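These are the structures, in structure tokens.
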Structure I
Amino acid sequence: MLKRIISGVVGIPLLIFIVLYGDLPLYLATMLVSLIGLGEFYHAMTFKEYNPISYIGYGVGIALLTIFYFSLNLELIFLLIFIATIILSGILLYNSKHTILDISVTLYGVLYVPLFLGHIILTDKLNNSYIIWLIFIIAWATDTFAYFGGCFFGKTKLCPSISPKKTVEGAISGILGSIIVSSIFAYIFFIEYIVMVGFLGFFGSIIAQGGDLTASQIKRYVGIKDFGNLIPGHGGVLDRFDSILFTAPIVYYFFALLVK
């Protein structure tokens, strides 16, 4: 617990500075976190004797985030995925040490980490600078309330085969906490959307917990406890950002498509 507190004392002010400044520092920070997280994912896959073609994954990840940052034509994303698939298919044909599973793991890693996390950059470009905070508020309010709700009220196991400690009561507490904190945030910064943000807090919390369980399922599948040990008390980057990976796209598309 002490390590978690120390990491929070150091990490939270840094996060606040980066998000407040936005623009280039946010792009670079998202790039760094994405590449580290992608590396953790690829390393985890080696425990199942998969052999992801990591340099292709890193290259596509960097290109994706750069397209997001410079607001380039989003059709370039489809072109990029097409080119990557062609290259990976060529490697599969002419390099016998790789299999179709290696190709699949390589592409899934790109979609799971840089593409999902890159929505933080897209959210920063929306016309309200406060929206980006909802990505972190929803994810971390859910985690915090779910943890304490599970500790005090947890009885019914949620997904014992994936994450034995998670409970239905904890999940409900996480949802309620997300709704409450998101609504308070909306009341302060954009009260005209408070009802819709409350709904986002509800739906986003469910998705965030899905992200948490997805990461747990991956770790259980490959037989590891944490993705890494970069963040003391938290594990790796993916252990800390597993909920945010799923929350960032939800917040972005909610405001980009529904609340214009």
Structure II
Amino acid sequence: METNIDEIASKLLKAHQTKVPIDFIRNDYTLDEQTAYNVQEQLVQKKCKLYHEEISGYKISMTSRETQSLANTNEPAYGTLTTNSLVKNKATLSLSNLFDPLVEPELMFVLSEDLTIGATEDEILSKCKIAAGLEIPDSRYKDWFPHFSLADLLCDNGVVGHVVISELVRPPSINELETIKMDLYHNGKNIGEGVSNNVLGNPASAVAWLTKKLAERNISLKKGMIISSGTFISPLRVEEGTYEATYHTIGNVTITFTE
């Protein structure tokens, strides 16, 4: 199985390098969750070595029943953010450098201290700042959304593309964090509305889930890491133009896509 892990990770890395998408991994391999996360870890190690990157945090996927149903699972999943995943507010990305990206409005947690294993929501909020964010999931598979399986998603690093982060603010109270309203605009037109309780009931609960899930692999969340906590709405395919997400009491964030 170890040979297969390296083989799968190498296939995905080659797709990343060449910008040529591949068929779903499940077509050629049968992988359980643990093995798929092993592939993700190997892929991230290879990518960091090749591009001289470092791990900068994590993204949380499938934080609603609707998105979990896409992969036939009953819990979220995670991917690993690296240095080149991070994009500043108001940046521009070229679609020619991406595969088939989506856009997801998400709050970003930036840790000001290490978190303990199994950290509670209260501990998380006492050790972080929060930012308005957008996640841009992208995958190395052909025609990937919404046809992926859980194993496909995990192997391809949770379909990490980019995350866009705005200015940091002090987090609200745990109760206030449940009721943050978000509006998503494309070229000035409102295309989506959501509330933070769509994210596992509370985005801080998604981060708490992540601490426990990573603990299974002896990984902990460290000071300076960025956590993309889960989408407020169902993912939307990216089109050329400017996206802006506004979060009541938190701020706004913008990204522009060109050909």
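Just so you know, all these numbers are worked out from the coordinates, no wet-lab data involved. The structure presented is a predicted model; accordingly, all values stated were derived computationally and were not measured. Cβ atoms are built from the backbone, for glycine too; each structure is taken alone.
Observations
- Winner on FRET efficiency 1/(1 + (r/R0)^6) of positions 137 and 201 (r between Cβ atoms, R0 = 25 Å, to 0.05) once structures I, II are ranked, highest first: I
- For helix-only ellipticity at 222 nm (-39500 (n - 2.57) for each DSSP H run of 4 or more, over all residues; to 500) computed as -24500, the structure of I, II it came from: I
- Structure from which 66 was derived, percent of Cα pairs over 16 Å apart, for residues 105-208 alone, options I, II: II
- Which of I, II yields 2.6 [distance in nm of label points 7 Å out along Cα→Cβ at positions 169 and 241, calculated]: II
- Structure (I, II) behind the derived value -0.42, -1.15 of log10 I(q)/I(0) by the Debye sum over Cα atoms at q = 0.09, 0.15 Å⁻¹: I
- Distance in nm of label points 7 Å out along Cα→Cβ at positions 49 and 217 from the coordinates reads 1.7; which among I, II: II
- Distance in nm of label points 7 Å out along Cα→Cβ at positions 57 and 113 from the coordinates reads 1.9; which among I, II: II
- If you line up I, II by relative contact order in percent (Cα under 8 Å, 6 or more apart), the top spot, with the largest value, goes to II.
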